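Take a look at the structures below.
None of the figures in this text is laboratory data; all of them are computed from the coordinates on show. Computed from a predicted model, the values in this text were never measured in an experiment. Cβ atoms are built from the backbone, for glycine too; each structure is taken alone.
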Structure 1
Amino acid sequence: MNEAKVSLFRIPTALGFVVRSTAGYWRVISTIKHPAMAGKLDGVKSTLREPDLIRQSKNDSQVFLFYRKAGRDRWLCAVVKRLNSDGFLVTAYPTENIKEGMQIWTK
């Protein structure tokens, strides 16, 4: 089966929609876009399921940034785009800073 189309996960979020990703797209994120994410799929899933906070992008109202603490001064950020009633993972990365945007949910 084509890895690019194999569903890797479908996770319900605190915002009331499901986020999905394929195995092929996760490979792009974890090897090309952000190699620091290699081996951190479980952390991304946890961030989507149980974030510490969620912000809405200041540039695109359909983009949401899910943050979860990942150490003393570190966060794991999962960026999601919502289309209609579904969402998909755009990217994920470790960061020290929370991006600007409206905070719409907190733990």
Structure 2
Amino acid sequence: MNITISPIAVTNIRRLQQEYEGINKALRFGITKAGCSGYKYVLEFEDSPEDSDVIIESDGITIYIDKTHEDRLKGSVIGWKETLFLSGFQIDNPQAQQACGCGESINFK
């Protein structure tokens, strides 16, 4: 499975690990049903994987992905967007078909 993390996202993941969660936690990357388009991304820190997880490494970051989400997340790039008013993760996913108007939810091909 190919997931890429942009250099600025790697820097911010490491910063968040140190500030909030502890340096040894992995990043959970997934989706959940929500929003007007059907799904939203989940990014959170976890101590250990679930039995149903695929474990990958990208730029020194351990990522847990539930096997049931693999097809919808393959080829994704986890980026970081920073503007004057907000900052946070930005996902570029070739499997996503459309995003809702507010940008909080997505649908898949």
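Structures 1, 2 were shown, and distance in nm of label points 7 Å out along Cα→Cβ at positions 5 and 77 at 3.3 was computed from 1. Which of 1, 2 yields 29 for relative contact order in percent (Cα under 8 Å, 6 or more apart), as computed? So the calculation was done on 2.
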